[in-house]
1. Could you tell me which structure in 1, 2 was used to calculate distance in nm of label points 7 Å out along Cα→Cβ at positions 153 and 409 as 3.9?
2. If helix-only ellipticity at 222 nm (-39500 (n - 2.57) for each DSSP H run of 4 or more, over all residues; to 500) computes to -10000, which of 1, 2 did it come from?
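We did not get these values from a lab; they are worked out from the coordinates using the rules stated. This is a predicted model, so every value here is computed, not measured. Cβ atoms are built from the backbone, for glycine too; each structure is taken alone.
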Structure 1
Amino acid sequence: MISLFQAQFSFMVEQLEKLVSLPVPEKQLVRIELPLPAIHLQGFLAAQACSEKAFWRDREGDHAIAVLGYSWSEKLTCRQDIPSAFSRARSLLQGLPSPVSSHCLCYLSFADRDSSVWPAFGYGMVLLPLLELVQTRKGLMLGVNLRASNASEYLEHIRKALEIIASLKYSQQLPENDFSFQPEGYKPDINTWRQMVSKAKQAFSSGKLDKVVLSRGARLKLDGEFSPWALLYAWQQANPHSYQFLFQGQGQTFFGCSPERLVKRLENIISTEALAGTIVRGTSQLEDSQLESLLMNDRKNIHENRLVLDDICHKLQPLCQSLEADRSHSIVKLRHIQHLRYQIRGVLKQGVCDEELLRVLHPTPAVGGVPREEALSFIETHEPYARGIYAGVCGVVGIRKSDFSVAIRSARLADGSLMLYSGAGIVKDSVADDEWTELNNKITTVLDILDDQQNRRNDISPFPGQPGLHTENNIEMTAPLS
């Protein structure tokens with residue numbers, strides 16, 4: 001299979017070399033496609049030394065894109081940059097013979113205030129892959145996108161594509177992780193967390209807020225050889241009905257495995273959801289069913305979920321010809337936790353585009369709060385770290401179809417440390433220590449994977465004083481977290 005895989009890349013080289021001697025086409029984008037045998041996309045990307053790599057996979061497993069090099073990219077500095085960047089993306093894709101099957105990838109930060117943005121990534125980016133391996137139900141396709149606005153740009157992209165192919169390693173084996181990790185601390189720590197929840201409750205009492213989602217980063221110091229690709233793959237195996245995404249910044253990697261959809265558009269049909277309200281999974285089928293029933297009937301969690309549902313429907317209504325939601329909430333089960341969910345479906349009015357959907361939806365009350373601006377202001381004032389892309393958006397922008405995930409259940413690799421993010425919705429009935437436990441539960445899956453993968457195994461819990469599923473809420477890591 002590897003020989004056939006290599007042969008197709010060699011044939012792509014022949015096609016690209018032929019283009020050099022031909023006249024520059026009179027269109028802004030040229031695409032060449034070849035079928036490939038099925039391979040392990042994450043393993044293939046992990047083997048490559050290309051400095052521009054990205055990955056995205058939809059929640060259903062119907063569509064995955066592995067990116068090597070950018071044909072076009074645009075860095076965003078704030079929310080106001082989204083419309084022009086998305087318009088440019090659509091303009092490029094529209095120039096293809098079959099634009100319906102091609103996409104640009106994108107990520108957006110949670111908020112665009114300077115204090116909220118990670119400098120290595122900026123507020124966001126929209127990118128068109130140079131080389132992409134696109135996996136669908138129909139099979140795997142190699143695509144090369146060549147911008148042709150002028151002769152020099154066209155030839156430069158051919159040269160860059162040839163360089164990437166020449167440097168490829170034809171491996172699809174995920175790297176063997178050979179590392180250990182040591183917890184360095186939480187930000188905020190539990191005492192600061194309790195103060196934040198208390199201040200939120202004061203805001204609820206004064207009528208300024210109905211809900212605010214507060215979050216936390218847990219930093220792990222890594223020692224040895226660590227691959228985010230190996231972790232990402234194992235993460236998806238643990239929670240298979242989730243989006244996958246990986247983007248690289250300046251020496252940093254943001255990646256995750258999110259169960260939450262922001263919005264999916266197919267032509268003018270949209271689907272989204274209110275995902276809020278959490279409880280752990282049971283250790284037996286009976287206990288799991290009992291916990292499910294408890295969550296389905298819990299007043300605090302139902303109220304939290306309903307706030308999200310009402311806000312999303314209120315904001316989408318002006319953009320839709322019709323809009324409907326489930327008549328009752330349902331359950332989404334992940335490996336260690338389960339959530340309440342309402343599914344929402346709509347038909348867009350003529351001319352409504354993706355950037356308008358993002359304008360009204362992002363960030364939803366599931367990661368921000370209600371009212372939105374007051375909640376964002378509270379988060380900016382009281383959270384002691386920058387969320388960056390955590391709780392932001394990762395997805396694909398297309399002509400016929402676009403799909404955006406909420407970037408929860410995510411991590412950032414930087415400077416030999418791994419930051420794990422989790423958040424909890426705070427409402428008037430919230431108990432600070434219970435919400436701290438929820439934060440722990442939401443990173444349990446990735447901690448268990450790391451524990452399995454690390455090279456030095458012992459009987460000590462990764463988080464001091466927190467045995468088992470790391471759900472103790474009265475002991476925090478004492479090392480400072482900067």
Structure 2
Amino acid sequence: MYKNEVPVSFPEDFLWGGATAANQIEGAWNEDGKGMTIEDCLPYRNVGIANFTAQFAYSSKDLEEALKAGPEANYPKRHGIDFYHRYKEDIKLFAEMGFKIYRMSICWSRIFTDPEDEEPNEAGIAFYRSVFDECRKYGIEPLVTLSHYDPPLALVQRYRGWYSRKAVDLFMKYAKVCFERFGDQVKYWLTFNEVDAMLRHPITSGGLIEDMFTDVPFETAVYQAMHHQMIASALAVKMCREMWPESKIGCMMTKLLFYPFTPKPEDNLATQKRMRSIYRYVDIQVFGYYPKYLLKEMENKGIKLVIGPDDARILREGTVDFVSFSYYMTSCMAADTSGLDMAPGNTVNGVKNPYLPSSEWGWQTDAAGLRYSLVELYDRYRVPLFIVENGLGARDTVAEDGHIHDPYRADYLDEHVRAMSDAINIDGVDLMGYTWWGCIDLISESTRQMSKRYGFIYVDLDDEGNGSYERIRKDSFYRYRDVIASRGGVLNEE
């Protein structure tokens with residue numbers, strides 16, 4: 001249990017809110033000119049909490065099966081939670097909680113039915129303008145991610161995803177339309193969600209299917225795709241600044257934290273190496289060049305990238321305004337994991353920490369680790385930080401009284417808010433805001449199930465897609481409302 005060192009308080013301009021992603025909530029996968037994404041083709045697989053390899057394993061045969069399946073088949077992202085038709089109801093609920101900001105993403109395939117189309121899909125543009133208008137109606141700032149794990153299917157089929165440099169040009173056409181058509185409504189932008197995730201699950205981050213790469217080692221293809229996303233991100237940052245000088249555009253990383261399992265020097269070295277692998281691509285986005293340790297890593301692996309003559313300049317000119325990140329849990333690292341208990345986590349496995357509690361899915365709760373991460377990130381980058389994902393996935397049940405009693409979620413929130421307050425008020429971290437992940441129940445990314453619920457708002461829907469889609473406020477809804485209204489002060493009364 002995290003105990004704050006000083007009274008909990010936050011600046012008046014602190015941006016409280018919640019976060020979702022288009023592919024996990026919108027549904028309407030084949031309506032109003034939307035093209036397919038790779039997420040529309042990922043099935044629900046009940047493979048157990050420790051088997052992340054099976055969850056993200058994907059082949060050309062799997063894609064063929066997905067394209068044969070009808071809309072009622074077991075592809076949960078196709079129906080989401082029907083935000084596409086219910087967004088006004090949902091945003092009204094966000095406003096009732098007191099949101100100052102709402103992090104969401106735009107689906108590239110809703111703006112361009114086919115990424116090679118010359119003109120955008122006006123129905124998609126109208127949808128997002130209406131969503132942003134609804135946010136503004138309640139004084140909620142949108143924080144928009146341009147690419148959140150849903151590359152267009154056509155990009156995968158024709159160009160093998162982000163491996164092709166063609167993806168950069170197509171993405172920039174899409175980004176330009178977003179800035180032109182939404183820039184008057186959106187002040188805060190992110191380029192790629194958890195950009196480092198390409199190395200863990202390249203299918204969702206980059207649209208890379210391993211058996212499509214017979215002419216190049218797959219690891220090389222992954223690093224090449226990462227380079228192309230670095231270039232696209234830098235170009236988008238520069239474009240956004242030129243078109244909307246008052247806007248802020250940042251990067252987004254998966255903030256994994258590993259503690260050495262023992263004081264052994266070899267465990268500490270293994271931990272340092274693991275942590276470097278987490279920072280490598282954010283280093284590029286903040287500093288504007290490849291760190292030497294990443295260049296040496298590729299050299300030692302025999303990986304040679306195809307780099308354009310202007311790429312170094314592009315990276316230098318496209319550094320971000322702020323660093324945003326997801327934070328859920330921590331793990332331990334050991335040089336030799338033989339015989340040690342392993343803990344599954346946010347698309348990674350680590351050594352289980354005996355001092356931390358675990359969720360049903362094995363994620364170990366560590367609010368102190370959030371404070372540690374904030375200090376570590378701020379010391380490294382010296383730019384404003386933004387926590388854009390944090391939360392607890394759990395099974396919720398509707399009680400006989402018709403309510404959802406979730407004290408475990410409220411406790412998790414309280415602890416992490418206390419840790420943030422100390423990071424700001426003791427450690428001097430410049431923290432812009434906090435958006436709870438899955439503020440309304442959504443389709444889980446890692447397991448693609450509905451029963452792993454994060455929201456303050458319950459959605460009546462099960463893993464098989466059955467339910468009324470009714471929205472119900474959980475007990476934690478009111479807790480977050482009170483935290484926001486008091487800027488954390490309510491925690492000082494207990």
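1. Numbers: 1: 3.9; 2: 3.2.
It was calculated from structure 1.
2. 1
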